[in-house]
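Just so it is clear, none of the values below were taken in a lab; they were calculated from the coordinates. Since this is a predicted model, take the numbers as computed values, not measurements.
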Structure I
Amino acid sequence: MNLYYLLLYLFFINIYGFIIMYLDKQRSIKKLWRVPEKRFFIVSLLLGSLGTYLGMIICHHKTKHLYFKYGIPMIILVQVLIVYYINK
């Protein structure tokens, strides 16, 4: 796979992760329909974990849910370890 396309994918999947976290925060404030929690984890597993995590921190959203507070950073850690071992 071309490195350019990989970086482009990473950029957009992380932007998407951030945006859905932001939109869910806005919808929660307005008591509207919410983004399913499963979607955050799917996006994170598809390499959008950094964007999702930054959205959590910047928007102060889902930070009291332990499975988000520890789950998303754990996904980041596992992804970093996988990249490390692949490139070792």
Structure II
Amino acid sequence: MGQQTSFHAPHGGADFLGWRRRGDAVEVIYDDGVARHMVWRVEGRDAFEHRLSDALKVAVGQRRILPALYDELKKRAIVFEMVRG
């Protein structure tokens, strides 16, 4: 069974942001509750769950979650690629 952490936007939206571990892969998931469901695969196998969770926690608290997510991942040097969008 995989490991996961999730966050919901505090500003009244249905926005969901989380990460999950499936085997060796780590994925970041975004869902706006209406039309968008996006998945990114995170590169690297080091223990970086704390940095990833911090990035997601900061991003989901912003009004514009996706630009904030990209900024936070880049700021923490977390490499990612889109899998589904």
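Table for the structure above
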item: For 25, 15, 9 (semi-axes √(5λ) of the Cα gyration tensor in Å, calculated) the corresponding structure among I, II; result: I
item: Structure from which -8500 was derived, helix-only ellipticity at 222 nm (-39500 (n - 2.57) for each DSSP H run of 4 or more, over all residues; to 500), options I, II; result: II
